[in-house]
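We did not get these values from a lab; they are worked out from the coordinates using the rules stated. Here the structure is a predicted model, which is why all the values come from computation and not from measurement. Cβ atoms are built from the backbone, for glycine too; each structure is taken alone.
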Structure P
């Protein structure tokens with residue numbers, strides 16, 4: 001599921017690190033956007049729309065929309081398309097507008 005070669009972009013692989021998504025241990029490359037690690041692990045639905053509860057996934061991938069808002073280490077409304085993955089991160093599906101714990 002990963003892009004391994006690209007004519008313009010370079011994909012540097014760092015070390016593989018564990019992180020938790022909704023209570024399940026997954027692995028991704030340290031420093032890559034969290035969404036890349038989720039996508040590589042088969043996670044396509046990130047949240048549900050506020051009004052109609054429709055599934056939302058990767059959309060802009062540059063931090064301008066709200067489709068990738070998730071709770072990361074207890075912080076809601078984190079844009080996982082631009083948030084780097086760190087070892088031990090706890091990533092959770094955000095429900096609603098997100099509230100601080």
Structure Q
């Protein structure tokens with residue numbers, strides 16, 4: 001298993017987190033994840049976004065900016081609820097990772 005497989009859930013949670021704060025778009029989230037050291041291509045990111053949308057965690061809309069149409073993603077109420085539940089689980093799991101013993 002490559003290291004990337006270990007981080008896919010964290011990337012999804014990071015996307016969902018940002019989608020609760022403000023609408024996001026593909027290139028913007030690629031750049032945001034890049035600031036954290038994750039290098040995702042559009043071919044990797046868009047299936048993640050579509051999967052989160054399919055599960056009901058994100059809702060997409062289109063916004064025209066000049067001649068360009070940008071697809072924006074926002075967290076749904078179900079996405080916000082899932083993120084809050086995930087925060088509890090992540091705290092538990094991360095706590096175990098750093099527990100001295």
Structure R
């Protein structure tokens with residue numbers, strides 16, 4: 001199978017299975033928050049960096065989790081985790097332990 005077709009088919013599959021209301025809800029959360037924090041590990045960190053960069057280009061206040069200059073998470077902030085598995089402990093434990 002052609003690699004380009006495989007990639008396009010996979011993207012189409014993901015987009016077709018995504019609830020369109022979820023993207024509208026995410027946009028609403030992004031617009032309402034004070035500061036956006038984006039986190040990822042491994043390959044997902046690369047994807048999270050792409051998202052953070054695009055959000056900055058759109059004028060949002062964004063920080064990557066784990067960088068030395070990242071400020072503290074505060075009430076009214078949005079924490080976005082990008083994870084292929086959904087179970088990376090270093091990423092999923094922080095929101096549960098945060099005392100905001």
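When log10 I(q)/I(0) by the Debye sum over Cα atoms at q = 0.11, 0.18, 0.21, 0.23 Å⁻¹ is calculated, the result is -0.37, -0.90, -1.16, -1.31; to which of the structures P, Q, R does this value belong? Traced to structure Q.
Of the structures labelled P, Q, R, which one yields -21000 when helix-only ellipticity at 222 nm (-39500 (n - 2.57) for each DSSP H run of 4 or more, over all residues; to 500) is computed from its coordinates?
Source structure for this number: Q.
Work out the source of 19.0 here, i.e. which of P, Q, R gives that when mean count of other Cβ atoms within 10 Å over residues 27-34 is computed. Label of the source structure: P.
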